[in-house]
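Every number in this text was worked out from the coordinates using simple rules, so none of it is lab data. Note that the coordinates shown come from a computational prediction; the quantities given were computed from them, not determined experimentally. Cβ atoms are built from the backbone, for glycine too; each structure is taken alone.
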Structure 1
């Protein structure tokens, strides 16, 4: 049974997008930036993905791909809101190094701690979580189409960002890329997360023995 709030994911996105595009920190002068046309294309694709995923204006896309389960819409909302929280935390952690455009700065830092310790693009992990949550909430084909469009838009942007970072930081970024996952931790990254959690809650490493 779907909650009697079919507009809730759309409202969430409508509030999220303006707040996300608003500069949280003072903008810095970029030494190099992506062309305006490329930036406009990215924004158009993202808005189209959100619009398709969260509206039922296209009747053929309203067919279900997911069986109706009472808990699925609530799971979708949890993933949607969890994605917002994770993306927001990752952006806050970047601080002044965040920019909505693909850009290079003279005093740019390579952030490799916090959520960036095991994932190179945790912001996009959170955003994909938002699209997944909307798709689970509706259970309709439009959600999958939205994910597909968003995937094209963000992987296109990720490719440009990786190219720029590799050019800027060279061997340092190459090593960082080797030990981290693109959107999800590598197996070794999951182990580091587990080891850190054990140390935090017990004060000992996972392989230590009580004396």
Structure 2
């Protein structure tokens, strides 16, 4: 049985989440993990990520500036607990690089993307992250026909990120309505932490 503290104060999103996932995956004997964040949003994202990995997690605020996410695992005690530990919820990332499915027929490509996004919110597996690159950033921006579907995903706890260079290239700075801008290095951190990456 081991304990660990990770100080993520001053670190940008999604680093606190990816560090938490990495710590829990790399050390099956880690029974208590405390992740220190400096804002409530990051702490809540860490709590949700930890909960998906079959842990108990809660946010406490020991002082006005810090947020501690207290994460605990139950020791394997009997067959049921062991089985639960063997089957954590996987962290799945979806990577989109276009606002429509390619293939020549733009109308069909847009229709397929609409169906794909809707399916993400109603099917299995549940996804953890939706990463938007190149023209796919338009899906989460003002004027998108799929904005309501993207909002549904966000409401289900999916973390949505639009790559910032793509936003600038398509003159969409300030037009993002759902999710947050993200740098390429941050996107790579998410993809590295994911158990599975879906790229249609």
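Computing distance in nm of label points 7 Å out along Cα→Cβ at positions 38 and 62 across structures 1, 2 gives 1.7 for structure 2. Looking at structures 1, 2, which one was helix-only ellipticity at 222 nm (-39500 (n - 2.57) for each DSSP H run of 4 or more, over all residues; to 500) calculated from, given that it came out as -11000? Of the options listed, only 2 reproduces it. One of 1, 2 was used to compute log10 I(q)/I(0) by the Debye sum over Cα atoms at q = 0.17, 0.29, 0.31, 0.35 Å⁻¹, for residues 94-133 alone, and the result was -0.47, -1.02, -1.07, -1.15. Which label is that? Of the options listed, only 2 reproduces it. Assign the value 12.2, calculated as mean projected area of the Cα convex hull in nm², to the correct structure from 1, 2. The structure behind it is 2. When FRET efficiency 1/(1 + (r/R0)^6) of positions 22 and 142 (r between Cβ atoms, R0 = 25 Å, to 0.05) is calculated for each of structures 1, 2, structure 1 comes out greatest.
Using Cα Rg over 2.2 N^0.38 Å, for residues 14-53 alone as the calculated read-out, with 1.08 as its value, let me know the right label among 1, 2. The read-out was computed on structure 2. Once relative contact order in percent (Cα under 8 Å, 6 or more apart) is computed for every structure in 1, 2, the highest value turns out to be that of 1.
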